[in-house]
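Each in C-alpha cells, the structures are laid out below.
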Structure I
Amino acid sequence: MQSDSPTPVGLAERNSSKQRAEEVRLAVCVNTYLRPEGLERFLRALARATFANPAPRVEVVVVDNDAEESAREICEQARDWLPHELHYVVEKRRGIPQARNTALSVAMPLADFVVITDDDVEPTPGWLAELLRVQRLYRADVVAGPNPPRFLEESPAWVVEGRFFESPRRATGIPIDKAATNNVLVRCDALERMDRLFDESLGLQGCDDTEFFRRMAQEGHMMVWADDAVVYECIPPSRMTLRWLLQRAYRLANGRGNPELRRLEGVTRCWVFGNGLKCLARGGVELALAVALRRGEVARVHALLKLACGAGWLTGLFGLRFREYTRVYGK
C-alpha cells in the first residue's frame, strides 16, 4: 500500500529547500590599503564568528585599494581556512569612497544585507549575529555599532586617562542619523533606492560616510544602534600621539565644512563661522588656564583639540581640504 506521507528523504529535501529559501545572505565588505597584518587579524577574527540557527550565508568582499595588489597573497591564503567564500577585488583608483563603492558593486548582487567595515578592526564573535538580530527586531534599514579601542602596544597614560579613543555608547534600538563605516549593516534594497552611493569627490579627505548616512536618514531610512555589536578599533603606536589626535580633530571639523554636509546638517555658513570662532576662543581660554593652573597634560590636550576643531571648521568653510588618508597608520 502506497502512503501519501513523504518519505524521510523527501521530507529532508523539503526542509532543506525551505531553509535555503529563508537563508539570509550577508556580504561583509572590507577595504584595505597596505595593512597586511590588520587585514589578516580581521579575517582571523571573522572566521570565529558565531551564529544561532539558521546561520546566514556569509560572503566576504575584500577591496584592495593598492594598485600593486599587496593584499592578494593574504586573501589567497585565507581561502584555505576562512569558512566563508572570499571575493578579492582591486580598485586602482585611490580613494576611500571609490573602494567602498567598488565593494558595494560586488556585494549587493550577492546579498540581502551588506556589512561595511575596515581593515583596522577586530570583531567580536557575536558581532554579525547581533547586527542581524537588531535589524530583525526593529526592521531597520541601517544598524550601527560601537568600536571601542584596543591598543596594540602599551599606550601613554594621558591617552587612556583622556579617553581620546573611546567611542560613543547608546542603548540598543535608539534611532540614529549618522553612522561610520567601520561597523555598520545596511539593507541592500535600501542601498538600491539611493540615487548615488558614497561621494567619490571626497577622495582621501574622509567624511564620505557621514555624508552618505546623513542622506539615508534624510530620505527616511530607519537607522538604529546595536550596542552589543562590537568591533574593536586596533590602535597602533603611530596613532597614540598628540599630532595624530590633532589631525583627526581638524579633519573631522574640516570635512563638515563641506557645502553638501552643511546642507544635510541644516547649518549655514554663518553658523559654521561662529562655531569655528567659538571653538578657537574656548580652546584658547582652556589652554591658558590649563597651563597657568598646571591642570596636567590631559587638560592641555583637550584644549588643543578644541583649537584644532575651530581651525578645521573655518578652513573647511573656505574650501581648504585636508587629505589625512594619504598616509597609512598601522600595518
Structure II
Amino acid sequence: MDRRSVQADAYNDIDSRACVTGKPLHAGGIAGRTEATGRGVQYALREFFRHPEDVAKTSLSGALDGKRVVVQGLGNVGYHAAKFLEEEDDCLIVGIIERDGALVNPTGLSVEQVKAHVAETGGVKGYEGAEYVADGASVLELDCDILVPAALERVINLTNAERIKAPLIIEAANGPITVGADEVLNARGTIVIPDMYANAGGVTVSYFEWVKNLSHIRFGRMERRQDETRQQLLISELESALGRELPDSFKEKYMQGSSELDLVRSGLDDTMRNAYQAMRQVWHERDDVQTLRMAAYVISLERVALSYSAMGL
C-alpha cells in the first residue's frame, strides 16, 4: 500500500467527521448547535441571578423576569439570546441595535417580529411599534438593567464607556469591550460577565458533537424509551394510590423521555453553572481578584499550568 492509500484510509476513517463541528444533523451534527452560543448566554445570566450576593453588586435584585435588556446585534448569537430571555425568562427587550440603526420600546420588543422584519427588509428601519434611532450605537447608552453586546468587537470603548448606564454587561461577542473601557467600567462598579465564559456555549456543544461522533450514536437513543416506560409505571402507581387520574398535560410532559436536544441543553446548562461557580469562588475569596474577568484568567492559567505539570513540562 503506497503513502497516498494510507492517507486516504486515514481521511476516510469512521471517526474523521468528528474533527469538524457545526455540521447539519444529517451529516453527523448535533441538535441545539445553532442556538448554543445564545443559549449559553441565557444560562450564564440565569446562574448569575441565582446568587443574590453577586446580583447585589449590580444594585439589581430578584430574578431575571422583568429585567430591561438591550441587545447589540441580532445575528445568530444575539437573536437566540434575546429570544430565550424574552420568551423563557420574561425579560423586556427594550432595545435592539443593528447595522442600520436601533429600535427602542420601554415596554418590550418582540424579538421574533423584529427578526422577521430584518429578514424581509434587511434592517430595523421601518419597524412599527418602536422608536427608530438612526444612531444605533447611542442605544448602548440606554438606561437598562442588562446590556448584551453580541456582534462586534470594541463597541464599548473610551469614547462611550462613561455613558454606559447598564449595571450588568454580558459579553456575548468576542472582545466587545476594550481594555481601557473595561477599566472605566470596573472603577464605576459595573459588573462584566466576560466573553471567555459567556459565549462558550457554542464550543461546548461542539465538544458534545465531537463526543457524539466518536460514539457513533445520538444522545438519548439508548435510554429514552426505558425512561418513558419507568415514568409510565410511576404515574400508574401514583394514580392508583390517589384513586384518580392525573392531568393529561402533566403526564405527557413527565413521561416524555429526554431527546438529544434536551440532553444537549442539560449538559450546556450544567457546564455554564459549574464554570460560573468556579469563577465566583475565586472572585469572592481572593483579595487580589476584583472582577469576573480576572477570575476567569486565574482559573484558566491555573488549569493550563496543572496540565503542563502533569505532562512533566
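Can you spot which of I, II the value 0.95 was calculated from, given it is FRET efficiency 1/(1 + (r/R0)^6) of positions 26 and 82 (r between Cβ atoms, R0 = 25 Å, to 0.05)? The read-out comes from structure I. With volume of the Cα convex hull per residue in Å³ derived from the coordinates and found to be 150, which of I, II does the value describe? It was calculated from structure I.
Out of I, II, choose the structure whose coordinates give helix-only ellipticity at 222 nm (-39500 (n - 2.57) for each DSSP H run of 4 or more, over all residues; to 500) equal to -13500 when calculated. List each step's numbers first, then the result.
Details: I: -13500; II: -15500.
That value comes from structure I.
Structures compared: I, II; top value of mean count of other Cβ atoms within 10 Å over residues 58-65, i.e. the largest, recorded for I. For Cα extents along the principal axes in Å, for residues 146-289 alone, the calculated result is 49, 39, 30, so let me know which of I, II that is. Corresponding structure: I.
Comparing FRET efficiency 1/(1 + (r/R0)^6) of positions 122 and 298 (r between Cβ atoms, R0 = 25 Å, to 0.05) across structures I, II, the highest figure comes from I.
Here, each number is a calculation from the coordinates, and none is a lab measurement. Model, not experiment: these values are computed from the prediction. Cβ atoms are built from the backbone, for glycine too; each structure is taken alone.
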